[in-house]
Structures are given as C-alpha cells and as structure tokens.
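Listed below are the structures to be examined.
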Structure 1
Amino acid sequence: MNKEIISTEHAPAAIGPYVQGIKLEDLVFTSGQLPLDPETGEMPETAYDQTIMSLKNVEAVLKAAGSDLSKAIRLGVFIKNMDDFADVNKAYATFFPENAPCRTTVEVARLPKDALVEIDAIAHR
C-alpha cells in the first residue's frame, strides 16, 4: 500500500491526532474540514458561510494532493441543526452547480469548536 500524508497551510491544521488528508493510489481522502479560515483561525457565523468555508478547506486539501472538487466522488456533510439544511444546500450548490458527487448529510449533536458544519471528501486524482 502506497499511502501518502497530505498537509497544506491553505486549510486549517489538524486539531487532534489525525492528518488533513491521505492520498492512496488514485484516491484522496480528506479528514473533516471545519469552517475555520486558515489564515485567521476565525469561523463564519452562519451555516451558509460555514459551508462555503468548509468546502474551500476541503478543496485546499484536495489540491495539495493533486485533485480538486470536480473530481470528488463522495462528500460527507455534518450539520448541527437540520433546520440549516436549505442554507447548506444553497451554499453547496455554488460549488456543484451540476454533476455533484454522492453525498451524505447527517445532523450531529455537536461538532469541534461548536461549528455548525463540517465536511469531508473522497476524490479521484
């Protein structure tokens, strides 16, 4: 198995014992990306803006591995409140206006740093 750890300063650093991403053969797996601005550490307030920031962070990890969101196969979206589902979808659609990847969306009790959204991905290289 030829596994390569992916790390980039263009996405928030891992806040625990894990890596931002792993490249394995022609696949890239990202860890969940919180909506933290990698330059300031700040988090937007709304679920819409947090979705945008999380997707930008996912894309940064994918790009560091030689991929991008257009090659995404599956995304996992974790949201704190299902009432934000429409706003999350609206923001998500700006990244995937057509041919979106498979997706799971799950409401969770709590996310790290009390985020409203966290997103992970599997993509092809």
Structure 2
Amino acid sequence: MNKIYHLSTCDTCRKILAQLDLDGVELINIREQNISKEDLDLMKKSTKSYEALFNKRAQKLRDLPESKKPVKESDFKKLILKEYTFLKRPAAIIDGKVFVGNDKNTIEALISALNHSDKSINLFAIK
C-alpha cells in the first residue's frame, strides 16, 4: 500500500502534497497517527539508518537536555516512535520505495514515482 506520512499543519508538506497525484495513496497525518514500527523499520531498510529518518530541526530536539539527545540508532528509533515531530517529513512509501524529506531531488523522485510519467515538473524552492 502506498502511504505518505505528513504533518497537516506544515506549509511545506501542504505545498508538496498539492503537487502530487494522490490516487491510491493513504495520507497519514502524523500528529493524529504516528508512524508504525513496521513502516519505520521498512524505511530504515531503504535509508540504512534511523538517523536518516530523524528530523534534526525539530524544536523538541533543541528542548531535550544534552544527556537525552540521540546518539545511537536505537535512540533515534525510540524518539521517532515516541514523538511524531522527530520523523522527517514528508515520508512516503510508494510501490515499496521510500522517499523521506523535502529536498528537491527527493520530491522530484516522489512526483515521478506517483505520476509514473515524464511530465514536466515545476518545483518551487523549499527552504
């Protein structure tokens, strides 16, 4: 099943979702339903680490005391499963392929995977 984990209140996520062909895609607002352990493990297999799935810009990370900040893979995994804000977004599983984050190349690949064609893509600058 194709899924996209996003945050409905995030302007960047909304702009990205507006560009996508979402037929047959389950949209999951991570504020309402955090990522499942199974989906997180699947994403980790593709990205090779939980750290690659971790949102290092999360406000809650800055608020953590130094002793509680993640250093090991198991720390990253625990925090992502515990608190939605630590998952880098959007995070998508499309036809078994994983797309995480909002950099231009990732979004182009996600659009291509969803559209299954070489349509001209007009991306906006994300930052």
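Hey, mean count of other Cβ atoms within 10 Å over residues 13-20 derived from one of 1, 2 reads 11.6; which structure? Write down the numbers at each step before the final one.
Working: 1: 11.6; 2: 16.2.
Attributed to the structure labelled 1.
Which structure, out of 1, 2, was Rg and Dmax of the Cα atoms in Å calculated from, if the result is 14.5, 48? Write out the running numbers ahead of the final one.
Numbers: 1: 13.5, 42; 2: 14.5, 48.
Traced to structure 2.
With helix-only ellipticity at 222 nm (-39500 (n - 2.57) for each DSSP H run of 4 or more, over all residues; to 500) derived from the coordinates and found to be -7500, which of 1, 2 does the value describe? Matching structure: 1.
Every read-out reported here was derived from the displayed coordinates using simple, explicitly stated rules and does not represent laboratory data. For clarity, every value in this text was computed on a predicted model and none was experimentally measured. Cβ atoms are built from the backbone, for glycine too; each structure is taken alone.
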